[in-house]
1. Can you say which of 1, 2 returns 6, 29, 39, 23, 3, 0 when P(r) over Cα pairs in 10 Å bins from 0, in percent is computed?
2. For the read-out relative contact order in percent (Cα under 8 Å, 6 or more apart), a value of 27 was computed from one structure; give its label from 1, 2.
3. If helix-only ellipticity at 222 nm (-39500 (n - 2.57) for each DSSP H run of 4 or more, over all residues; to 500) is calculated from each of 1, 2, which structure is the one that comes out at -8500?
4. One of 1, 2 was used to compute Cα extents along the principal axes in Å, for residues 192-231 alone, and the result was 44, 15, 13. Which label is that?
5. With FRET efficiency 1/(1 + (r/R0)^6) of positions 144 and 320 (r between Cβ atoms, R0 = 25 Å, to 0.05) derived from the coordinates and found to be 0.15, which of 1, 2 does the value describe?
Structure 1
């Protein structure tokens with residue numbers, strides 16, 4: 001009699017364990033999904049802002065939890081984890097739907113790169129720029145040493161803003177075509193690393209707005225960044241008579257509710273659409289870590305360098321560039337500008 005009871009207990013224990021693991025996976029998936037959805041939809045405390053950026057990571061975790069639930073063959077946890085996965089998919093998958101113009105030859109290229117103020121060597125970014133041959137280049141967090149080295153780009157980008165912004169570290173524009181109406185703007189903040197200019201492309205004017213808000217690591221920076229977004233939105237809505245290129249290190253991802261408001265109010269589209277999420281920060285190799293830790297940084301990369309354009313501008317490709325010794329990867333965007 002006792003042997004039978006003992007045998008029965010040993011038989012049921014793994015089943016209970018599997019059920020507990022499945023239930024735990026389902027509850028964890030539900031919790032992660034709730035955090036992901038709320039943080040990306042509600043304009044609220046700074047902690048929500050910091051949590052909203054990791055949608056890709058949330059998706060990956062819930063995908064693993066779904067696989068575990070399926071392997072353990074527990075129907076209710078499977079359904080719940082798959083439901084959570086579907087919700088998170090809506091945040092990720094649309095970025096990978098290719099646009100109609102994908103693969104079309106381009107005739108205008110833009111590069112934007114945060115060089116990192118601690119980086120003193122411009123060799124890598126100069127080589128990348130020479131290789132990519134952009135028509136317009138924006139460099140952010142440029143110190144005096146980097147600014148002098150970048151002057152060599154004038155051999156094929158002869159026009160530039162010719163000055164760093166007064167708020168250090170600075171920003172500078174380079175262009176194949178003449179830059180007009182160049183201005184350094186604060187946009188209602190104390191941050192003056194923002195530029196506006198115009199350039200003629202194929203006999204068409206293009207308004208350029210380059211921004212670099214403060215990183216929202218504390219409340220005053222968080223409010224400053226959001227204030228900048230609001231001011232930039234107002235400015236762009238007053239420039240609707242010509243195509244606009246809004247570009248720079250936004251210090252936020254596409255899942256931030258404040259980014260969503262900016263995109264909605266201006267009517268601009270993200271050049272990433274159709275080419276993937278393209279994470280840019282923190283860049284691999286940026287912090288001189290061991291090879292194993294460098295691999296781990298890729299797991300936490302998020303897309304905070306943005307390029308938003310008027311719907312009339314045809315984006316045919318967007319990709320990230322190679323590491324240039326910064327904590328950011330450059331972004332390169334190709335356009336087809338009609339005559």
Structure 2
């Protein structure tokens with residue numbers, strides 16, 4: 001397909017090929033909204049559950065609020081006793097070492113209600129990458145193999161290098177260990193951050209594939225489209241101001257479909273509403289994340305969007321965002 005391997009080119013829905021997956025949508029940005037979306041896709045979440053989310057740099061303003069996550073974990077039967085999982089960072093900051101990371105978790109309030117497992121605290125494990133062109137394995141935090149199921153709870157937003165951070169980035173970077181795995185993704189020719197554009201998107205995606213192949217059917221995805229700066233949550237208080245309207249929450253058992261739908265919702269906004277975030281995706285060649293997931297058989301980039309707020313009606317991205325409001329920072333209580 002023309003343009004499908006060029007990550008700067010957005011492939012419209014009607015030009016995509018293949019089957020369709022189900023993606024659920026609610027405008028309800030709240031713990032209840034997360035639960036509404038999650039309950040549609042949690043049928044295979046069993047046993048010991050890892051919850052992969054971005055816990056953020058100290059006092060980062062845009063992360064999914066810990067108070068929301070606390071309510072979800074306390075009320076969802078399959079998530080009672082679940083563990084939030086993270087890995088240390090490749091960059092030297094407040095989550096670079098396990099000790100620094102634990103202090104940041106405490107500052108941001110995560111340890112008040114849930115165990116947080118820094119998966120690479122005690123070393124690494126190599127998991128195979130089937131069909132990859134860059135890797136035959138990816139190195140993850142060794143604790144990953146302690147879990148039966150993975151709930152990927154993602155704050156969808158922009159990203160300095162990836163263009164956007166959806167479920168793919170959350171897993172691909174977030175489950176790779178802080179020294180070896182993240183280095184495999186980012187470093188090139190003696191430059192710690194030498195990998196960019198299509199190569200970066202493909203390496204992130206291959207890392208993700210290693211994780212989701214390990215969990216098989218026991219993995220599901222929720223994307224929270226709120227406080228969407230062009231910056232990642234790894235930039236903390238230094239993140240660029242949010243100008244993109246809040247949208248809602250998506251869920252699916254298909255990682256390619258949920259990230260494709262999230263991008264399509266941004267595309268469906270007006271030029272004024274989506275300009276900054278769309279430019280970030282396009283200029284970093286971020287759309288390659290979607291086409292490469294599809295190529296690797298990780299899911300479908302076509303989907304049916306189900307409106308949970310209106311009797312499970314089938315809607316288009318344009319219909320989903322037609323009433324979005326100019327961004328106004330939310331107060332979380």
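1. Working: 1: 5, 23, 30, 21, 10, 5, 3, 2, 1, 0; 2: 6, 29, 39, 23, 3, 0.
For P(r) over Cα pairs in 10 Å bins from 0, in percent, the value 6, 29, 39, 23, 3, 0 is produced by structure 2.
2. Details: 1: 19; 2: 27.
It traces back to 2.
3. On the way: 1: -13500; 2: -8500.
Matching structure: 2.
4. Details: 1: 44, 15, 13; 2: 33, 27, 16.
Structure 1 accounts for this read-out.
5. On the way: 1: 0.40; 2: 0.15.
Clearly, the read-out refers to 2.
Only the coordinates and a few stated rules stand behind these numbers; no lab work does. Just so we're clear, the structure is a prediction, and the values are computed from it rather than from any experiment. Cβ atoms are built from the backbone, for glycine too; each structure is taken alone.
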